[in-house]
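Only the coordinates and a few stated rules stand behind these numbers; no lab work does. Computed from a predicted model, the values in this text were never measured in an experiment. Cβ atoms are built from the backbone, for glycine too; each structure is taken alone.
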Structure P
Amino acid sequence: MSIADLPHLNATLNVLATILLLAGWLSIRARRTRQHVALMVGAFLASTAFLVSYLVYHYNHTETKYTGEGALRTFYFVILASHIILAVLVPPMAIRVLWLAGRRRWSAHVRWARITFPVWLYVSVTGVIIYLMLYVFPPAGVER
């Protein structure tokens, strides 16, 4: 695997995190606590692997430009800006939620999880959208 392959790995890890987050949410709604724990730890590990891969890629490949125009360009940068701002919040929030669960502080865990889950899910989904816009459906005339 080369540095050029990392965006594809990153998108795959974001899809995996999204699936695990949604499955974890569904499992806790069904009161399947052990399954919920396994799925949420899996989502955390997928997101952690994503972060490591993302940092390695951007350390070695400093610039990725979006060349779309008009409304599509505006949409891209709105998604990108919100994604970046919220992505900075996810690691400390997710760590906090996991720490509270490990300490069996359930009421605090639930309070934090209700805020963390939608933010984390949004970041995972928008990460995939950004990937698709850059690499799968780039503006006409752009080759990747």
Structure Q
Amino acid sequence: MKSGKFWLAVLVGGVVLNILDILLHGIILHGYYAQMPELFNPPGNPVLFIVCDFVVVLVYAWVYDRVYGSFGGGAKGGATYGLYAGVITSFPTWLFMSVLMKGWPMSLSWIWTINGIVWSIIIGAVIGALYKKGQMASAA
């Protein structure tokens, strides 16, 4: 069973990620997305978006729980972990979208790549800030 700090990191990180997604996708990029309606499905259930962000943070926290010794505790160690995790997940995923998907703009690939790396750093820092080295729940 994971510690209370683990679940607190998931809760706080999930809230932070939802706020970041609302700001970026719901406000900042709203006009950009409106220019390519053929690319996106009709808006889905917002509850599903909220739950998915918490699942993403749960996975990030679980992986951090397994590798935090390599990055150190605290916000700095978590942010470093987030940088690596963001590059590993965002860079190949979004850059290949323009190769795989007809009509996927390269500009959107770069926006989502940079966004993924930045929010990974932020979520990593949030998760790391809630831990001090050696205080994580055992990985067993």
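Once distance in nm of label points 7 Å out along Cα→Cβ at positions 49 and 65 is computed for every structure in P, Q, the highest value turns out to be that of P.
If mean count of other Cβ atoms within 10 Å over residues 33-40 comes out at 9.9 when worked out from the coordinates, which of P, Q was used? Here the read-out was taken from Q. A value of 9.4 for mean projected area of the Cα convex hull in nm², calculated from one of P, Q, originates in structure P. When relative contact order in percent (Cα under 8 Å, 6 or more apart) is computed for each of P, Q, which one produces 37? Label of the source structure: Q. -27500 is what came out when helix-only ellipticity at 222 nm (-39500 (n - 2.57) for each DSSP H run of 4 or more, over all residues; to 500) was calculated for one structure; which of P, Q is it? Working through the options, I get structure P.
If mean count of other Cβ atoms within 10 Å over residues 41-48 is computed to be 19.0, which of P, Q is the source? Only structure P yields this read-out. If P(r) over Cα pairs in 5 Å bins from 0, in percent, for residues 57-104 alone is computed to be 5, 16, 13, 18, 16, 12, 8, 7, 4, 2, which of P, Q is the source? Answer for the origin of the read-out: P.
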